[in-house]
1. 46, 29, 25 is what came out when semi-axes √(5λ) of the Cα gyration tensor in Å was calculated for one structure; which of I, II is it?
2. If P(r) over Cα pairs in 10 Å bins from 0, in percent, for residues 291-642 alone comes out at 5, 18, 26, 24, 17, 8, 2, 0 when worked out from the coordinates, which of I, II was used?
3. Please state which of the structures I, II yields 2.06 when Cα Rg over 2.2 N^0.38 Å, for residues 283-386 alone is computed from it.
4. Out of I, II, which structure matches 19.9, 64 when Rg and Dmax of the Cα atoms in Å, for residues 523-698 alone is calculated?
5. Quick check for you: by mean count of other Cβ atoms within 10 Å over residues 35-42, which of I, II is greatest?
6. Kindly point out which one of I, II the value 1.6 was derived from, the read-out being distance in nm of label points 7 Å out along Cα→Cβ at positions 131 and 627.
7. Given a value of -1500 for helix-only ellipticity at 222 nm (-39500 (n - 2.57) for each DSSP H run of 4 or more, over all residues; to 500), calculated from one of I, II, which structure does it belong to?
Structure I
């Protein structure tokens, strides 16, 4: 926006022309090469662009970074990321996340308010050699305000669409920087059945960053980062899609999400004559509770409650040679983590659910001449307890050899991961067979056991780069990445429903030809997903211009897909969908002559199944659902002085689509364009700003799913206006 706008966040004297791809060195990125020497596309979103475009959550980066799409739907638990056409709605992400050099291991913590983040860098393509699991499509690195950047005392407040109020401040002095942000939202969508807002939000985020420069021990640097957040929100604004039209949000049971999270991270660095050491260790805690009306209708069908308590410990140490002029740059390191997760996920079937999902199916198999089955309970609880343990250890190395204008990179990671899950589930009910039974009979169906899995991954990397002319770099490479496998906890209610139905019918001596759902114990685990990425591109850094362009081909094996079992199923699960292929290209351009700046980005992703059949239908050749084919961004701005004021005007847009919503490719969202504009005026010591988002006023659909045979969509947020003020002390 304007020169110096939101300096309380960045702590830097930014110029109005600072661009999306500013060639800054991000110390939190591993390896021997600076970002602009990597043989893969890199997008860096600085604080100027964050503030003028209203980027303060991961979802705000959708289309701002070519190929990246993070839809905003549901609640903060649903941090769905699609990058280069890859991704899934649940379980492990395709993009890794580091905040101030600390890896965030739990996907449930990905969606958070960025508390005074001054720079976001996104590395495109697999980064598995240096970063391991879940960086198969890319990596996001966030850096917060650093106390080494100087003293800062400032506060801000803003109000915008959806009744959203945000306020916060930062205090930086000496070796410490403390910041906090509070957010309140009235809501975007009303629940027609209840008559109130279904997606309110209240949350508080805190961050403390301490950095100790070199002291008595030459070359030794210490740092510590602590962040914590607490939030309470509604959500799940889903409307039923029927006969080609989308209905309003309307359901009877509670939809809410509460979360408490904290990350304590310690960093250490040592610069010696022969070695440069960097290390970090962290403890990460997350406790949350979700309540959901899983049929999303006004009828009493069934509900889900889920409570998690998760803890993770990580440690990482790397060593590299300190001489940047050496022809051979090398990085060697080790990484390990261990996590515990305890989850209670009870599902309650209510009267309509008992009738539709159990009784109707059972009585279809019983001749009416002999009687009918009835269940006397008003509710049938299915209790589920999961205790999941995960651990991993890895050894990685990367070497870069420079020969004149050429540089060659080779890397290898050896990654061993293990996991185990104990599950304890129970369905209980009282049933009556009319007219032969005079009193209800209790039936209890347990499902208890343990599962374990382990993987050993070999993740190589090869690339070459040529400085063809001053500021012009050409590169090509082949890299591998993987996304960890895991356990399907959200399918257990379907398994218990199936077991309970079979047990009930066996108790009556009736053979059930077709089970109500088609899943069993074999669906409780899924395998790791792997991808080879072949890429060629160029980078131009010359004067007022910065250009990134690349073409890529990704071969994906054992692709993880979120699927809904056929029939009257109530859950979802992750399944491995054979093979797929992603073909595409990306380009980003930035131009900043003086006080004017302009730029944009575009990506094309043609992602299709190569081999995938669900046993009934063959989807080979179809587009993979949920990921947009195109993402587009464009912006232009100008700043000028008027008396004592600095004024800046920016216009920008985000666009994406089309999106296919199912494997059959029978539902598609068209290409959608959202224009926005921002205006800011800065005086000495204070600033005001105004921003209009999604000014086309046409919210598209950004999420699709099925529940109990019905189809649902979520909508994007409509047009909104945000106004704010900043005060520096």
Structure II
């Protein structure tokens, strides 16, 4: 070999080494930036702006006859920033993301875009570093400091996190819970959050390797991919803390994990002994995208897995839709031996496993196979789909979202969550009792609230039905390619006329690859709000309202709602509000008063521009703010739901839920609607009862209200769909008609014998 050849080889090897060094450096996040908390831009709202909101609500309360009204304050206790793993992943250009949305943006949005009275930060704990946690604490402290007088702030920002347990089987799935902390000073907060241990392990599995991370950074074509490489690199050495350790024994830097709710509550008990007060709010109880088909909340209403002192509120509505209504159908029928079978279709519900069989039958007949052969394939397809549970769609090769029509959806529910799971419906949870153990049977006495579950640092997005891609989790349809695409995109399979088995425990697929992201996009709403009947605007007053369960939820608009028991024993004529527990013998008498929300004007008020400037309003608020006119929308009707908790372990639940139990049509008066009603059956039945109400405004165009937008034949069967984000309508708002609504917290009336 000549000298020139040797030099060439040397140069080639040198270039390869340099290239490898660059890739490794990129994979370790050298070229990206840490996802910091950002800088809060806007000043405190003007006191007169805050006073104007309070004055308007107080005037409405007086007009409808509320004698001693507390303030009604609106908030959002379910807010993510791009500190959350899924939020960061979907923030990149490839997925139509907007880039960094840090904690400071959430503070600015709450004050100057949505004009919220309170909100909390609930980033996923499962991939949060200690640095992220410390920065969140500091950012919230700055947000509260800017808010002004602690007794009359423009907003109250609470610290919290989301505990997100996604089990691959019903037995291992415990769902989603937001933890919200009362205080924010040293000694009042945990030094780190508590994560769902199984999801920490899963998240570690889906992180790209250092080589994939480096290529993503170098070839992504946008600085956001460099930042994503840094995001992954920061988590590369983060793992679970050893199990079974006390708080004092936990090593620095690791993630504190809990395998199930009992371990989460146990850790929060340890923190409470050190002065940390918290509330735990379950959410997503009917979501079908993550939840195994046969999941049932019955396993959570036990003395081990339910904490009645801490788990006192339930998120009934969010950007994922409504989790209110119970239905007696299930996605699969569980047999006595634990196996599952596919149920036949019923009114309002087409099981996904059944539809899998129909798809295979159609394909089989198209290939001119015999009717008998095609029926046999359909039977097998139904069973394989039932066995696959939440991944039934992966048993039919050649997945096309359009072919699945409205299978798995609650078609007679109001704005339901996707692939509805009735075993987690709020009504079902209220009806359940645990009769094991000594003493009184255990019940879940939870108040109702709503929030957004926004992943773009935008608390309280439901004030207008505009900006689908900014104000909901819906995204534009994009063609996925490259390293990152493999995290989201399931491998394509060839269309076939025979089904294939799928076992989630052994499948190499993970994360978003397992789910029907295309159809889910048609069920994302703009999100709801929690409303608190509070004695003041300060942190402690709002917290006490949550402790009393004197809260309610709305689907986004700021409707005013009062629901009171008028004849509680010992009340001396004073009304007992929503969320209360009462033991009584006489038939209860209730009053409901509801006032509609303000019609919204387009754009943003001048004070939003004064605070954030043109660029800030466009970037943070997406150009639309809470901007009320002087006109209130009328209340159309009020519905009353009655739930009779189980009196024995084997008592069927369906007859115990009366929805609606009573309905009152309203006159459309902008001043509101007021009704009084009683339960004449209470004394006759002699059993505990739970009551809550829903108030409805008139319907209006609402993002994703039509779900997959079925086209029906003359028999009422869905024959084709228009899935939001597909077929060229990615930029559409995907509007359908829906009624804005509010849910009161229940009033729990326990039967007390005479005397």
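Values quoted throughout were computed directly from the atomic coordinates according to the rules given, and no laboratory measurement underlies them. Owing to the predicted nature of the structure, the values given are computational and were not obtained by experimental measurement. Cβ atoms are built from the backbone, for glycine too; each structure is taken alone.
1. So the calculation was done on I.
2. It was calculated from structure II.
3. Of the options listed, only I reproduces it.
4. That value comes from structure II.
5. If we compare mean count of other Cβ atoms within 10 Å over residues 35-42 over I, II, the biggest value is for I.
6. The structure behind it is I.
7. This value belongs to structure I.
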